[in-house]
Structure P
């Protein structure tokens, strides 16, 4: 089922008070949207995150993302920096899918990586604790968030792509 139809049906169920949770066809629609995205962008100012995101996308059999070089400092001034970064990207470029990573909320709250569709709807996300808690290099934290975001909606890694 097409994502727009799934969203409309879900909204109608919520308005009617009949929504009883996610269904298989809804997850299928989200996965299909991500699978068929032609233009995927990652807004940020460094290549490390884009390289890591593309590595994970390939491992899951998905298309590669393009780096949208932009200054994202201003997003840290908002309540939801990761979401704001993704929305900012949608405001300045056209694409099917945005994958953005930034701070979860207030300083010290950790990080969040989000997948937004072309209309700015949140498809999935992954989170990690503050760097002072996990102490991972940024590439490892981004990798973990990507895997979390994809696997929480039922994606599995393709055969033969295990990390060495």
Structure Q
């Protein structure tokens, strides 16, 4: 049996509570679990446009339509306590990007955030969440955030640590 484990509860799991219960089966009482997850509702950027916000909301909505939870980061405390973990502590871990660290801005905004959004184009348009013109404008506006000297972005991950009772 393991004494500790690190997991991603994941917005892609349809039943994260069950996954946490399964993980508790391989831990001894007193063992710790660490779960790190993002929360798409925590993302904001500058310059923000109506089209970029609509494209971002499509990411959240498409994931919800598939039974996933893009807002799971804020729920980690409850998920761990309700599935038998004690002494749960959650700490936010923000990633803030601006021109002071161009590599971080490039890596996180252009190579992480934008591709996540682009990945839901087809179901978002097919599902009537957004029209293609607004979608294209929103993606262009997100690229502008990555390109602009005054472009900034902020996203929060949540780290939760709990102890198996």
Structure R
């Protein structure tokens, strides 16, 4: 069975937990959709930006025009609320989530110092260490899905 067939056989669910709260924030979680992802019974958090939205079905022509205007605008907090009202969050696909896990799992093959240098983090930051360790956990999540080696998965997603 090749990687695509293994991916197609996965049981996948994306549940929207929270819409973006703000247009801009020092805490990126405030500006993102929060999803609970379940892949073959394994649960993880996933976040998508505000532009991962589509027009609501049955929208009026005025709402359609508002959606088009706001879709690529530099939104204010007030406009975020308007955009959410005329659109709906687009769930991530299983490939979106797996690609993120593959990219994050590269931290398993770098020292913390090298990872910090490659991603612009300070080595004396606790937040950087937490992020590094979370990225390393991505490989553990991928391993349990038995889709292939890191090299095989990186090759599979190289053009994604």
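A short reminder: the numbers here are calculations on the coordinates, not readings from a lab. Just so it is clear, the model here is predicted, and its values are computed rather than measured. Cβ atoms are built from the backbone, for glycine too; each structure is taken alone.
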Revision key, fill the gap. Volume of the Cα convex hull per residue in Å³, calculated, reads 129; among P, Q, R the input was structure P
Check your understanding: Taking distance in nm of label points 7 Å out along Cα→Cβ at positions 30 and 118 from the coordinates of each of P, Q, R, which one would give 3.1?
Key -> R
